[in-house]
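Enquirer: Some structures are shown below for you to check.
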Structure P
Amino acid sequence: MNPDAHHLWRAPRWALALLLACLGMLGPFSIDTYLPAFSGIAASIGATPTEMQQTLSAYLFGFAIMNLFHGALSDSFGRRPVVLAGIAAFTVASAGCALANHIGALVFWRAVQGMSAGAGIVVSRAVIRDMFPPADAQRVMSQVTIYFGVAPAVAPMVGGFLFVHVGWHAIFWFLTGVGVLLWLGNWKLLPETLHATHKQPFNVPHLLRGYWQLLSNPRFFMLALASGIPFNGMFLYVLSAPVFLGELLHLSPGEFFWFFTLTIAGIMAGSFLSGRLAGRIKPKHQIRHGFVVMLLVSLVNVALNLAFEPNAWWALWPIAIFAFGWALMVPVVTLMVLDLVPDRRGMASSLQACVGSVANGVVAGVIAPLVMHSAVALAVASLLMMSIGIVAWVWVKPHVS
């Protein structure tokens, strides 16, 4: 923690949480805004559905690759410069997407978007731990998750509105405008939270030693799996939303908002409870509660889909409850990851985000296309991904105080 933290931010704690949440929202917002326009973009530029899927995979893999470096750079040059540079690159890439007139250009600029958008979410986690002791950091992390949860609910609505009334290019011009506003807001408000005495030398041998320190630590890897992989249990449904909601649940596009509203309500409720429990129960007990919720509802989801034809009145609730369980435990696991290496919190945040992003890319490019046409297959895949998180947590739990 920065010893001068109390001088750096004098506004209410929730205001800093909101600023950091806006940084974290940039990644998922730029995914979900253009999903409603998939078919329209494909028709406009002459792309196949498989090629359009690659625009999503390129974004996610770009996000994962650069996540290896955002945090490490912020450990050496400071949090603020990396955030401002990342937002600037994202803004340019969004304009590039808006101007793209063939699939190759769109895939390229989406990859650049992904490579730059990760700076916000990676560095914001390190900022939280720079500024607050553990219990307060958990409360702020929970507040960030609450605000963060608004993005996936609002983004498809914004994207769908722009696509229908203006055209798909407007979606990316909108993201360009968001990037400009975020850059200006952070340039004016975001303090440098990395204390000068905590900066790491920027040279290749030192960086490699840091990466090796983390990657050779089984606790770090298992905690990263425990926090990142279960998210895909619900992200799988987000990626499969057009097929899952339209073909399997027979909802009209105007009714898709029920899925996003319920899921985000689950995230916000779990995050709120996580913040309320900070300092009141042991962190490992809170994590256990989150995994128990996800395990039970995943088993119920599989059973219901095996027993009945999927129906909207019951099929959306298990996903929302799963989201509640994930949001209950993920702020705690994230802070555990950061505290494993207090002098390299940026790098730890980078590698944690990279693990999750690689998983997101695999789910988007490989798993979702395989299972999205079957409600049973979706439920089983969600259970299996959550189970990876449980196994990782059971392995690391005996080493947690």
Structure Q
Amino acid sequence: MNVKSSQQRRAYQPWEDAEAVPFIEFRNVTKRYGAVTAVDNLSLSIYEREFFALLGPSGCGKTTLMRMLAGFEEITEGAVYLAGEDLSSTPPYRRPVNMMFQSYALFPHMNVEKNIAFGLKQEGMPKAEIADRVAEMLSLVKMQDFASRKPDQLSGGQRQRVALARSLAKQPKLLLLDEPLGALDRKLREETQFELVDLQESLGITFMIVTHDQEEAMTVADRIAVMEHGKIVQVDPPVHMYERPNNRYVADFLGNINLVEATIDKISKDVVTLATPTGNVLTVNHAGGGSPEDKVWVAARPEKLSIGLQKPKQVNCLPGEVWDIAYLGDLTIYKVKLDSGEFVKVSVLNQTVSETRDITWEDQVWLSFEPEAAMILAS
């Protein structure tokens, strides 16, 4: 078994190697439904043993892309390659690919054991081998004690495990996961995300997940592709995409972001100085792009801002009024209205046990951030 350890995962970056050969390639793929273009001239490379996430809102084309890879949708233009082989003429049942659906699609009249064994029987595998494989899968997903139960006797999380075991039983080279955790409650979903990562690492199988949940994508994926209107907007590891999104759409879709309109005043080697419409001067570390007098947005994540009742000594300070407060247990979110009329969110970690707060509604406050805590987005 090809095991990818935690140390290996940290160093796993084949997309940075110019000589690495992609395991999956979408080459100029387009999918049209009549006059509607669901996927628009899209090219993408995915590498063996990668846990890859397609992220985007409903209708962006991510599920269509996955279904073309599985063979459930015909490609209008372009081609999909798996391990160097053009899949155009390969029917779904001949592809070394398995797909786990959002609905799980378990057979209600079969127990857990028979559900997992179904695909193996269809392939004509000997009974003894089927029994061994089913036992292995039950152990893998920790469902040994539920082998004789039917789907309606299981919880949502247990049904999800059975569907996963059935998808893995045929030992595919590629497992496709279509919103696999959408039916689970938040706590169970978070636990299962880490289990999926551990499972993928231990099996060494390439996983490709479709989701609209940003936190889910960032938890499980080695890389994320954000999609919009049938196109890929950005492909990067989660940390790079979160800290350095390439446009406002990605920045806004992947977590919370504050966008303050500003004009570039001057650019030096290390920093960019900007002016807001209300006359506040901001300084941001230079990250390339932009020219003096360009209209841009200064973007900063809520957790990178500070809030206080007194004006701080930082270079970047913006006055405002507390408009709303959300207490989330581990965090408190302050929604602040700036003098410009723009709203900015600040998240504060609740580090002590307390039911009171120093800052409350309608307080006049100061927001501040360090130059390295923000970025400039031109589009």
Structure R
Amino acid sequence: MNQINRIHSIDIVRGMAMVLMALDHVRDYFHAAAHSGDPLDLQTTTPALFFTRWVTHFCAPVFVFLSGTSIYLQSLRKDRKELGSFVLKRGLWLILMEWSLIAFAWTFNPFFNVLPFQVIWAIGISMVVLGLMLLAGLSWRWILMIGLTVVAGHNLLDIPESAAGFQAGFWWDLLHHGVFKPYEFLPEHYIVMVYPFPIWTAVMCLGFAAGKFFGPEITPDQRKNLLIRTGLGLIVFFILLRFANLYGDPKPWTTQKDFFYTLLSFINTNKYPPSLLFLCMILGPAMLLLAWVEKFQNRFTGIMTTFGRTAFFYYILHLYLIHTLSTLAFFARGHVLSDAWKFGEQFPFLFLIPGEGSSLGIVYLVWMAVVALLYPLCLRYDRYKTTHREQWWLSYL
């Protein structure tokens, strides 16, 4: 029963991350200022817009971290060679999905002029690396140390980046920078670097290491105490190091026009790539949430569990649904098909024009509709998975 509850709590938090992820992507496709301004720019944003974007920072780190935790839980019933091989193959499969099915969902471009290196790529390549670590026989302690070293030390690369005249190339962007920069690899075909992988691999390694909290040798009370102490420790560490403005994020906080906006500056840490402070700011509260939700089993947690258990299935469907709804809105505004291609020459997402869109209130309404439409599909898929465990291909979805 304890093992079931532990996995239940992980699925709840993963499901909450998936639901928040849909909010960010609905904003991308529906909000009028989504591609003509930065929602975190304190000179132009509003508190509502700022927090709409900021709260979705919770998604990617938690998604990647809990992927590592799930791999650790699999290690309790599989030998290292079997698990390493499976994780390696699943990582390669996710990368293939990122550059095919998911790339098309983002762009609706049948010519695949843009290949994104986004969160599924980051999870996929991190699984490849972690799978190789497992096949090489690296111990839990070594995986923990690698994760801690990269997370704590990768912001040292901010120092050469800050030098006057520094220009990040492809390999630098792949390993550290990641600022949505396009790289042409074939005529009129581009890679768009969003998620440099070493730091995300380190987050997955830390998630793997944190899987020990959920092992059978840890009682529920011990686990709760470990999660609370770790979460509070990360939050205190974030506050102290962020206040010092010495290290851990390339963007120092600054005094603003009032206390509230100064607070916004304080919590506005760097996601691309995720800084040390960004990760502490997100994973600290995530640990507290994992400790808190384990005791709850109600309608809400049941829904979140369903989304958490069908995360990749949900991820693919939510992109296609959001982009399809955005396309319908595109034609409802009076556009014709040729408009999509005309603007698509400068903008990678077809049927979406920067500066056009709806208010933030409409974004929230569409978000709730998307989640409501996806729930019965995810519930049916989850039931299918549960009753067809013998089908090997389900483990890749």
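A short reminder: the numbers here are calculations on the coordinates, not readings from a lab. Please read these numbers as outputs of a predicted model, since none were measured by experiment. Cβ atoms are built from the backbone, for glycine too; each structure is taken alone.
Enquirer: When helix-only ellipticity at 222 nm (-39500 (n - 2.57) for each DSSP H run of 4 or more, over all residues; to 500) is computed for each of P, Q, R, which one produces -26000?
Expert: Answer for the origin of the read-out: P.
Enquirer: Taking P(r) over Cα pairs in 20 Å bins from 0, in percent from the coordinates of each of P, Q, R, which one would give 29, 60, 11, 0?
Expert: Comparing all candidates, it corresponds to P.
Enquirer: Right, something else. Among the shown structures P, Q, R, from which was the value 23.8 of mean count of other Cβ atoms within 10 Å over residues 194-201 calculated?
Expert: On the way: P: 14.2; Q: 17.0; R: 23.8.
Value 23.8 for mean count of other Cβ atoms within 10 Å over residues 194-201 corresponds to R out of P, Q, R.
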